[in-house]
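These are the structures in question, set out in turn.
Please treat every number below as a calculation from the coordinates, not as lab data. Just so it is clear, the model here is predicted, and its values are computed rather than measured. Cβ atoms are built from the backbone, for glycine too; each structure is taken alone.
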Structure P
Amino acid sequence: MTSIELRALTKEYGSRRAVDDLTCTVRPGRVTGFLGPNGAGKSTTMRLVLGLDRPTAGTATLGGRPYTTLDEPLRHVGALLDVHAAHGSRTARDHLRVLAASNRLPGHRVEEVLEETGIAPVARRRVRTYSLGMRQRLGIAAALLGDPGVVLLDEPSNGLDPEGIVWIRELLRRLAAEGRTVLVSSHLMNETASFADHLVVLGRGRLLADTPMREFIHARVRPRVRVRTSDPTALTGVLARHGLDAVRHQKGHWTVSDAHVADVGRLVSGAGVPILELTAEEGTLEQAYLDLTSAETEFAAQRHQEV
């Protein structure tokens, strides 16, 4: 199986270093979410992997080979970087036929990926008439055309309707289950959490994290327990006696930080505190991501604290 291997990868544009000594391996058999703020270097890294830019230093290889040395590259690597890459005057079918011919792919693959991505009914329409979601599906069809072992997608959920979002999740999981290497760049944390097994996170061109997603979340978000009670005094009293603080929210519930639901449940039930709700508040990818990248964001609006 083919991995994406980045070794001391660096790209400079004048005095600006877009990718800074990046070393990591994107492995087959799992979906790797590629995250980072705007300007973090994700798109530049993908362009370096695909030979669209030349690195200032270091290497980006696929199974040990640079992309530019691959014969019929669509058979090895499929990518969606620019949803507007297809010429607007061509039909979707003709766009895919040109790609297939240039890579010596059989014509039946065009029909197969049109069906797989759901755009076969509109394959004779010119691309300029397509919505953003339809263009997205066409770009994914092009990426899958050569049945590649490596798939790179930049914001594949952008413009898709709810059915399309569910479809792309299932597609990514299936590609990984088949043993392919799948790298997906996205700003949508909830979506990434729904399909990613592993995360690579960049900030200002540097590697901030390279870890399984669950470990990433658990390492950066404190466990919390949500409690509702008809006797707040008894609740806060028993928790305080055991060194736990409860914070009341405007909607009437209490949050106990650095605690697990089983421990809180044992304490309050043992003290006879009436409980209306007792729930673990799972940490989210968004919380963990914002915690890690708060100092790495190039452009940020002021955020207000919620109580």
Structure Q
Amino acid sequence: MFSGSIPALVTPFRGGAFDEAAFRKLVDWQIEMGSSALVPCGTTGESSTLSNAEHHRVIEVCIEQAAGRVPVIAGCGSNDTMNARLHLAFSKKSGAAAGLCVAPYYNRPSQEGLIAHFSFLAEATTLPIVLYNVPGRTVTDLLPETVIALAKKYPDRFVAIKDASGDLSRVTDHRMGLSKDFCQLSGDDELWLPHSAAGGAGCISVTANVAPQLCAEFHAAIAANDLARARELNDKLYPLHYAMFDDASPGPVKYALSRVHDFIENELRLPMVPCNAAARKAVDEALEHAGLV
């Protein structure tokens, strides 16, 4: 259903408010550089610090600016099941292609709780859902058997997963347990290449915010089975993948974007703050290594 380089977009701020003009420019640039879909209001978009009104406006602007050129996978996750349902309903009404729903954070539900949460959402919307597993942030781990159970129970609803577990064996677990139509997307940039080799279709990427053309070319090389070119591009991007997490994300990626574009401010919302000097140095070196500055 989805494939390629899919940036998990930052939410630009200026003076504490959503910078709509900068976001529109970012969306246009991403599409022009070859990104195959867009994800607003994910972790990188600082969704946990947005009010519901802001959250919905960011989604609305992304869909409006994309204007059908690429699909928009709207961030709809919440630790509150009813709020996730609200986000899904708004995204469906606004024309999103799918909703990205993270495993509920902080609450630490059991696997039974996860099945109940996602089953409720599946029955409350007709919007396709991309499951999002990132136990490093949520603490809760969406295990393969739970993913398989949900996708088998609601095959028209759960169409994909963004997996940031770091466990590459899960690509095969999911592939063996589900039909080939179930879309697997890496949530870890540095694992994009081996994830694809195991059966992944692409990556919901932090790095693609800053290097969309290189990331799109990287996926094209993988799709063409040009392993030599894919390795060459992977080596070019690899330091940047790690620099994006040299300090708490999305601090490094916002700093990187402020270096690449004068329309993006290096501004975050508390409790997130701009990245430290060591991270800025790592980003600067990685940008130079990738030929982006």
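Once percent of Cα pairs over 32 Å apart is evaluated on every structure in P, Q, the highest one turns out to be P.
When FRET efficiency 1/(1 + (r/R0)^6) of positions 134 and 246 (r between Cβ atoms, R0 = 25 Å, to 0.05) is calculated for each of structures P, Q, structure Q gives the greatest result.
Structures P, Q were shown, and distance in nm of label points 7 Å out along Cα→Cβ at positions 6 and 238 at 2.6 was computed from Q.
If distance in nm of label points 7 Å out along Cα→Cβ at positions 118 and 150 comes out at 2.9 when worked out from the coordinates, which of P, Q was used? Here the read-out was taken from P. Computing helix-only ellipticity at 222 nm (-39500 (n - 2.57) for each DSSP H run of 4 or more, over all residues; to 500) gives -14500 for which of P, Q? Going label by label, the one that fits is Q.
So FRET efficiency 1/(1 + (r/R0)^6) of positions 142 and 230 (r between Cβ atoms, R0 = 41 Å, to 0.05), computed for just one structure, reads 0.10; which one of P, Q is that? The correct label is P.
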